[in-house]
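Next up: some structures, all given as structure tokens.
FYI, it's all coordinate maths here, none of it is from the lab. Remember, predicted model here, so these are calculated numbers, not experimental data. Cβ atoms are built from the backbone, for glycine too; each structure is taken alone.
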Structure P
């Protein structure tokens, strides 16, 4: 199973998707994908009141959850902007505007997790199996890795939409 690894290069954190592989010299980490530079996000505090998130679909629910956790995002045309960060609700991409005017994939450090296009897409692509307990553990892990705090009731509501 793949997981996110953080490497610090020139005092700046970068995220990579890696998986463990067995070699004749022992286990090694194989980089599957570069995810982007990690930027600190100023999210709601742990003790802040959280309104219950809802939605008619998984995408709408996840969008509302991201916007609740990132109160600084402001709607501009069809995207949400926060400082130099851009969140596109259609594609669920998290990008950072550069000086050259292009957008690069980025990751926002949030509640001990990493909010990124990859972690959001992994939640959206989650599929149920016949083992509800295993599903719950895996899906909860995906929410934690994305840095999204979700209540038990919200979690159950989201799982029922799948």
Structure Q
């Protein structure tokens, strides 16, 4: 008897460059799903305007490490594509503006739509701003999980 492949639902976080906020959200949600023993989901991230040759921000990596959240060692920022959006169960943007830019897709939402709070871009700022950004993301994750991971379609 052939083993059937389990179809995993994709949750895709989107920010501008995929170097700060969305990789932190990706890593934090992965950890929270593991902690809660919730399976059946793939968590990814991408950027609307990813720059070639970019890497995970050092401050994002530090904020995650301090919170004991591991990030994939081979993480490379990815450019958002229409296929990624279409293949995702849900796409979660950091800001209303990003959500608005992708409004033609019915599976796109945002942190402001879910929680009433934008996740401002910490790019180029100090480590304390990245810590606050990660904390804001993590505070919203229970809403993400209850809305998209604990309900059947």
Source structure (of P, Q) for FRET efficiency 1/(1 + (r/R0)^6) of positions 75 and 131 (r between Cβ atoms, R0 = 30 Å, to 0.05), computed value 0.15 | P
Assign the value -12500, calculated as helix-only ellipticity at 222 nm (-39500 (n - 2.57) for each DSSP H run of 4 or more, over all residues; to 500), to the correct structure from P, Q.
-> Q
One of P, Q was used to calculate relative contact order in percent (Cα under 8 Å, 6 or more apart), giving 27; which?
-> Q
One of P, Q was used to compute P(r) over Cα pairs in 10 Å bins from 0, in percent, for residues 11-58 alone, and the answer was 18, 23, 26, 23, 9, 1. Which one was it?
-> P
Can you tell which of P, Q yields -0.21, -1.06, -1.33 when log10 I(q)/I(0) by the Debye sum over Cα atoms at q = 0.08, 0.18, 0.20 Å⁻¹ is derived from it?
-> Q
Can you say which of P, Q returns 2.1 when distance in nm of label points 7 Å out along Cα→Cβ at positions 27 and 139 is computed?
-> Q
